[in-house]
Structure P
Amino acid sequence: MKTWCLLGQSNYAAAIILDCLQALFPHEPLAAHIVANIPADQNDSLAYPFDVPGVAVSEYFHSDWTPGVYEGYFVGSIGKSRRALVQFFMETYGIDPANYAVLIHPSAVCAPTVGLGAGVHIGPLSVVAPHAKLGNFAVVNRNASVGHHTILEDFTTLNPGVNVAGCCRIGAGVTLGAGATVLDKVAIGPGSIIGAGSVVTKDIPAGVVAYGVPAKVVREAPGT
């Protein structure tokens, strides 16, 4: 039986990851271990179901779990907590980024010249064009598009329906809200947040929130 491990328990992410695994291996018995690093009473995502037919799931709190032999690890979050989860499990259990698997939904299109870092997730119906480069733990959520020669740095998140054109550079930890569009050759600085539905027509500096059509900087990003 193929067994993977999700480090961190966001039920939003667990549902997406398990569905992708089932789609990749529809005729094989599968298992997943989900390891939480925060108590259940502090996790507001647990109200949402995550089970997927054909995938047997075991849940653990991290102090009751011992690392084993897995097909690979996934980050059990697709949001801002990804970096913190990777850091927690590296410092606490020595799990290096190289141990994380790349997960690409079978309905996605990813050119053979694309560079993929550790722990990348590419969701259903997404397209990543030739010579794009996705850094460690980048997320391209469902029905999103990454243009040719575009670079997504580490921990970048593209939410559903985002369209990033060619030759762009999206900095580390940037979040692009659902349906946002980034035009050709635009750079967005690390840690910035682009609001849903925005159209980014020119470079955006690091550590800011920008939104609108065209997108304009409105304030500093939280935590900067």
Structure Q
Amino acid sequence: MVAPPGQLKTSLLQSLEQQRGVLGYSDMTSITLVEARDNFASNKCHTLLLYDLQKIYERRADTASNIIGCVRALTDEGFTTASFENVSSSALQTKARAMVLAATTPSFYLKHLKEWEDSGFARRFIFSRFNMVNPEVLEEAVLEENPIEFKSFEVPVPANLIIPLSMDGVGLYGATDADFIKYCLAKQVEKVPLILMKKILAVLRWKFSRLKRKDKSREILEDFAESLRGEGAKLRV
């Protein structure tokens, strides 16, 4: 999530932290990364929240680069060993993988995007840009001591459930799921973002089916797609 300071990025992430299998960090060190890795490798957790991506860079450049490299591996090919661990090259290890959600500011995003593109970090993520159109509601919430809360709820998931990832839906004007996902991603059409959007669409469809409600998965993704192009989305609270 890319948005100016004080635009609810942290609040949005915190609304997910109470879910099962989610780990949240305001900072990430090599030690905490290894601790998180063990939870992901053992399937105890599946999602990593980074409340302030910039905080990782507020240390030695080589240390920050190593942590970012590990996070990059965590989102795709899998993370096994940190640079400070003395592990035999013949050791059998389980690769840790996780969904990573992070928050940062537009200035930090613009400063590091070229570097992330060169290293392959940017190709692993979907960058969602937004601005609040009514930030005054945050001031009012503070003055009235009425904090803004984001509620989330879980849909019971059977342990042996496998959600099909087939893209065979056809929407308005005959657009296929594949065409729709490419439209949503705009300039962010890369391997991992494509897989992420495919999974998001599949899970949303499963959720509406599970709740026995009208399928609005494409409508939700189309709203989200506004934050992936141009000047980003306008968020009203």
Structure R
Amino acid sequence: MRGAPSSVPIHFRHIAWLLLGGIVAGLLMGLFFGAPIYGITHSKFILGSIFGITLYGSLILGYHRLSREYEWVGLRARFAPVATKTLILSSLGGVGLVLFIAMAAWLLHWYGIKIADVPSAIQLENWTQLPLALILVAVLAPSCEELIFRGLLLDWLRSKMNVWLAALILSVLFSLLHANPFSLGAIGWLAFTERFLLGLGASAWVIKYHSLRPSFVMHATLNAIAILASVLNHGP
């Protein structure tokens, strides 16, 4: 089946080389392209976006190159097509997760637990920058993160243990590697919970359909809602 886990053993050292090489290449290209553009625009948002694009792009291109050398599942097979109904359901899963966390926040507030206001991670300077923010946060970021976490790392870890235990471990790691504001109290734990549940839900789609496409759609939907809500709340 297309997109199914590779029968070729995946070695962690190869994953580490991909991550290290992709990060270094992304940062270097970010400096190369970002410095002159920042000198012209003086825009921190544009500079941050360039670094984000070069970082995620380097990791995706690095995967494409190394997949041939190490006989990993190719990009097309990783994101193999699935039924439209499945994509709609996965998108609704992202919406449902946002609503679940919003309801949890409302209940905590109702019980008298203070929910701090978290500053937007994406600081737009004007509304014309919103499309670039959506491309970065709702397309490139989930594509790369799904490829690494629910693609390579899940395939590597599931060869050593039960697939659901592997999904659980990676969901915790996925959440911890994001900037959860634990110092702000309950909102930090809500952010952690949202990302942990996203990791589990995305893993479930991959395990069932052997494709990253549904997990990407769920992840992208959640990210798009988050960035739009953040911009509407804080403004550009």
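Please treat every number below as a calculation from the coordinates, not as lab data. From a predicted model like this one, the values you see are computed outputs, not experimental measurements. Cβ atoms are built from the backbone, for glycine too; each structure is taken alone.
Computing helix-only ellipticity at 222 nm (-39500 (n - 2.57) for each DSSP H run of 4 or more, over all residues; to 500) gives -12500 for which of P, Q, R?
This figure was derived from Q.
For structures P, Q, R, which has the highest computed value of distance in nm of label points 7 Å out along Cα→Cβ at positions 51 and 187?
For this comparison of distance in nm of label points 7 Å out along Cα→Cβ at positions 51 and 187, the top structure is P.
Kindly point out which one of P, Q, R the value 22 was derived from, the read-out being relative contact order in percent (Cα under 8 Å, 6 or more apart).
It must be structure Q, since only it matches.
Determine which structure produced the value 65 for volume of the Cα convex hull per residue in Å³, for residues 19-66 alone, calculated from the coordinates; the candidates are P, Q, R.
Source structure for this number: Q.
P, Q, R: which one has percent of Cα pairs over 23 Å apart, as calculated, at 46?
P
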